[in-house]
1. One of I, II was used to compute distance in nm of label points 7 Å out along Cα→Cβ at positions 133 and 181, and the result was 1.0. Which label is that?
2. If helix-only ellipticity at 222 nm (-39500 (n - 2.57) for each DSSP H run of 4 or more, over all residues; to 500) is computed to be -3000, which of I, II is the source?
3. Which structure, out of I, II, was distance in nm of label points 7 Å out along Cα→Cβ at positions 21 and 109 calculated from, if the result is 2.2?
4. Given a value of 2.9 for distance in nm of label points 7 Å out along Cα→Cβ at positions 141 and 165, calculated from one of I, II, which structure does it belong to?
5. If log10 I(q)/I(0) by the Debye sum over Cα atoms at q = 0.09, 0.13, 0.14 Å⁻¹ is computed to be -0.29, -0.64, -0.76, which of I, II is the source?
6. Suppose you compute relative contact order in percent (Cα under 8 Å, 6 or more apart) for every structure in I, II: which one lands on 31?
7. Once mean count of other Cβ atoms within 10 Å over residues 125-132 is calculated for all of I, II, which comes out largest?
Structure I
Amino acid sequence: MQSVRFDKRRIYPSKVVCIGRNYVAHIEELGNEIPEEMIVFNKPNSAISDTLYHHLKQTRFEGEIAFLIMGGEIAGIGFGLDLTHADIQERLKAKGLPWERAKAFDTSAVLSPFVPFSGDIATLHMKLYVNDTLQQEADYSLMIYKPDTMIKEIRRFMSLKDGDIILSGTPEGVDTYRVGDLFVGQVFSGNKLLVEQRWIAKKR
């Protein structure tokens, strides 16, 4: 079982629950429609990684605020990279087929350590730098579906077990990457830096 670090201990999530199309600017940059209801897909435990690997030429990174769930509530905050085989996803979408081959592959959920959080969720914002250039930035106010709505909607049809992780969607600025690229993901509460994680993309 793959694990993540949370408050100096190891947690073994059963799954990573991902929210799709949660920022309007990102929806527009990919030419998608704004969904009528929340888009949800899963990555299995085997997708979890603390190392960023380069997979295929068209593999895309998507930086996201990550929530760790305990007792049905948000207990921890982290930073996540949702990796996507973009060309495979477009082919599957065109045929109306599921996305697992493009989204749920091994090491496709790259996660920082998580820190305890009990503050005001509305103060959260994230930044992602790639090779020292600010690539993605967004805050709570730009989310179409807020974290409490995410949890409520997910629990309508699926259990959230202790240690499960929610990836809350990505803002505009997604792109492909190469071996050797430097990523720095940050999550803030107001002006306070909660999480900072650095990755250098490695050859798979």
Structure II
Amino acid sequence: MLRVGLTGGIASGKSTVAELFAEKGVPVIDSDKLAREVVLPGTSGLESLVQQFGEKILNQDNTLDRAKLRQIVFNSTTARQQVENILHPAIRELSEQQAQQYEKANQPYCLFDIPLLVETGQQHRFDRVLIVDVSEEIQITRVVARDGSSQEQALKIIQSQAPRLERLDAATDVIINNVMLTALADEIDFFHQKFTSLAEKQPTTLIC
């Protein structure tokens, strides 16, 4: 089974791309969803976070206060690294379990939707790396319109991620998402055919 890592900067349209692939029946392993699973009450992930940052990161019902943790991480590079060290191995383990299930089901390829794929150096895990690319100006415009952020806030978020050129350097495939949805759908059709064809030539890839 061909394994394709999917990523892109904030407001690049990565989630829309993942949805369009999913509509074609392509299995999508969503790291954001897995990140929520590994911090559910009773998990070792949540327990480790509490040990690291204290019960202040919990809601009254003992679920994770995501806003609180996000604030801690956003203001501290050290805290962000600590969270990543706790959660990323657990997320990767779950994603691999899902991938193995898809491989057993003879899926030709699957997408690993990972927002911070480049930032966390995971390029080597995949046969292909598909980057959804967009200009910084469009990113800022979309973030401001979507989240009600100021341009300064939007720029700060963008600058906290990998530089655009660094993402592109990691890519084997690129979707330019400065276009209308109909044109984006055509791009998905092209890559769906491409990945299916490549999968026929490389049916099995083991990832350590």
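Computed from the coordinates by the stated procedures, all read-outs in this text should not be read as laboratory data. It should be emphasised that the depicted structure is a prediction, and the values quoted were computed from it without experimental measurement. Cβ atoms are built from the backbone, for glycine too; each structure is taken alone.
1. Working through the options, I get structure I.
2. Details: I: -3000; II: -17000.
Structure I accounts for this read-out.
3. It traces back to I.
4. Numbers: I: 2.9; II: 2.4.
This value belongs to structure I.
5. Label of the originating structure: I.
6. I
7. Details: I: 17.9; II: 22.0.
With respect to mean count of other Cβ atoms within 10 Å over residues 125-132, the highest-scoring structure among I, II is II.
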